[in-house]
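Values in this text are rule-based calculations from the coordinates and carry no lab data. What you see is a predicted model; the values in this text were computed from it and never measured. Cβ atoms are built from the backbone, for glycine too; each structure is taken alone.
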Structure I
Amino acid sequence: MHPMLTTALVGGGCVLLAWLLWFIFRRWDRAKAIVAAASPLPIKLVNVWDPVWIRGQIDCPEPLFVPWFNYSCVHFTYRLEEEVVRTEKDEEGNTKTTRTWETRETKDGAMPFHVRQGDDALWVDAARAQWHYEQAETRQVGSWRYSCTYLPCPGMVSVVGVVGEKKQTLEPLQHVPLMVTPRDRADYLKSAERSQRWIGRFGLVFLVAGFALVGFGLVRYAQTSEGLPQGAWWNPVAGLIAALVAILATAVLWGLRTFNSLVIYRTRAQQSWSQIDVHLKQRYDLIPNLVETVRAYMAHEKGLLDSLTAARSKALSGGMTAKVGAEQEAVAGLSQLVLRAEKYPDLKANPLFLKLANQVTALEDKIAHARGFFNDSVAEYNTQARVFPARLVAKMCKFEDYPLFAAELNERPKI
């Protein structure tokens, strides 16, 4: 094959590799968004079918042990490799020695466990879990190499999943995985974002290099189809054309990728507002029951109860702007209600009040998390739409800034 055609094929391979890296980037971005959307809640406040992020201690009565290392764990992968030395002679009679590591044994194991917070615990089926960022270790003894990854037991663990039907288990459901990692939420998301950035950068580099090689190889092939002179592979005209091809082709594909990213980020912001809207509706549906429950005990707090009811009516009368506008009043009213309930021991002993109060507390935690996730999603979209050169695509395609949920509250009701 003509060497310049080989160059063009190598360039085509780089373009395909860039596309693969960007595909991986998009999948990782979607997976990170799903994990980030899970609410970090105490186990005692979770409800059935909640996507949650639980941080707690591993509780496993019969842990596993990593082969050879003998570490106590609830999950491991193990590999034993041998260094093999081979001596070969080439056609000219020269001796060549190669050293390679060949796998002799592999093992893995997973043991179900509880993730525990004090007296509260949820069961995790290890066989259905995905394991991320586990501890890793490699040791070499002579010509043998031992390596493993494992999640130590006892130890702290984070689990993302959906609360099961009886509020006793964490499970995967639809797009939400059952994910287990020793890292806390902030560290996990930071590591995932850092990995994404590098994948995106490598994709762009391979794309530019690939189109440059394709352009240069095809042009030089057209110039030298009869034969490539010895040592005369370079040509300024071919180099200039290759640079133009690389710039134009990369600009077109980058523009399409930027457009798709803006659509995805805007949709994510809209969906994250929908999640806030669901939680707000659940909270406002609880307010009438809460007001009726406390009315008989707090006869002198009629003004507070009426203002809380009015805030609910205001929020339900409009869209996003009305809900955000009523947020300060609703949270202030709930906080005052909880504070004043301390003066009524009979009310605090009422089982219905305690149940409603715990539900309100859980909803406030979910709303706070959903608001933060919404603002992060909006900031991601707005930043993408404002920075140069992505701003050019945003202006041409009329991507407008999305408003933040600006009602940042200093205090939330705690029952």
Structure II
Amino acid sequence: MQELLDQLSSTFEVLRKEGVAPAISNEEFQRLITQLPFTLPSELEQIYRWHDGVKEIIPAYDFLSLADAIVQYEELISFGEDEQDEDFFNKNHFPIFQFDGDYFSVDCTPDSEKSIYYFSYESETVKTYECLEQLFHIIADAYLSRAYYIEDGMVLENPVLLRKIEKKYWSQDQLAQKEAEWDRLLIAIHEIKNPDSSQERSAEKVQLRELSAILGLASPADMDKESLIRRLTETYDERATIFLVDFLNDKNSEVIAKAASGLGTLRAREYLSELIQLTKHSAEVVRNLSTHAIANMVSPNDQLLVEPIIELLSDDAVLVRIAAVEALGQLRNTTTMQPLIPLIQDKNSGVRYRAIQALGKIGDVNAIEFLQQRRIDALPQEVRMIEQAIHSIEKANSTDSFQ
């Protein structure tokens, strides 16, 4: 475990990660653990003696300081007691990662495997990792491979790459469970494509009915396709892309749009040309989600996408224009500054706000004059965004000058 923590320390230092608290003192640690009805696993103690909390250690989730974790633990137990629900939260689980009402907790039951469980106020508790060491192996590897990466101060993820990393550390039982889920999806795909298949495949039809019950599906109609697309996307498995692409030929525009969105989530860059073609589709929902999919994938190296995305700024649909502006922000290409400047005066606030943010990301110092002019007539919320964009531009140019 210590080797993993040392690796993460080096990673955080190189990435200049903010919100990393110092280690907890021995006196504070001993004082706090007396408030708990169980003993913390030695690995967790080791982690607190590494850092007593890390803001957004993984996307959205904070690693709680020991004091904050104890407060959250007591609130969860108290809530269950108030609701007279003894099963609401396991009293031997200790929350370590938190995002709003969602938690990852360690099982501190004596002689247990110290597994990690996902808990939410709105869903059942689910085991997600075998132990703390497995979780931190995945986190360390994810940062190293850029499955986790820091952009504009936020920790983001490449979900497909993260899933590949997780597979490296999953147990045989975890791998078998995921493959069983994948096999059931393949059966559902076959049934939707072949609704009149023979009755000889009765065993597979039983499995499909079980899957349909989970998905809330009634029949192999268009809604079935959309739900199946959602499940395929949520596998974060690159094998799903070939099936999503097939749905791009569907007659239903909603199905096409959802499939395009799924390809964006799965970062399926090999299908960028298909997505660009879909931005010319007659249905607004297809153009919108296809443009959003492209925005999910683009990076500053994608110079060939500059012109196709700029063309989308003149689309009649506001949502398409918003997605195009977001994509230009991701490209961070100074040549896109000029077409973005008029949009900070757009009549639609969503377009204006995204254009301001995009200019901040692009970092062209020439944009500051236009942003300052816009600030004169801007609303308070917009003024704050303009100031943030100007600060980002000045910071970027200050760093460049220093280097």
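For structures I, II, which has the highest computed value of FRET efficiency 1/(1 + (r/R0)^6) of positions 32 and 96 (r between Cβ atoms, R0 = 35 Å, to 0.05)?
II
Using mean count of other Cβ atoms within 10 Å over residues 136-143, single out the structure from I, II with the greatest value.
II
Given that relative contact order in percent (Cα under 8 Å, 6 or more apart), derived from a single structure, equals 18, which label among I, II identifies that structure?
It must be structure I, since only it matches.
Thinking of I, II, which structure, once Cα extents along the principal axes in Å is computed, gives back 101, 60, 28?
Checking each candidate, the match is I.
For the read-out FRET efficiency 1/(1 + (r/R0)^6) of positions 16 and 72 (r between Cβ atoms, R0 = 25 Å, to 0.05), a value of 0.35 was computed from one structure; give its label from I, II.
For FRET efficiency 1/(1 + (r/R0)^6) of positions 16 and 72 (r between Cβ atoms, R0 = 25 Å, to 0.05), the value 0.35 is produced by structure II.
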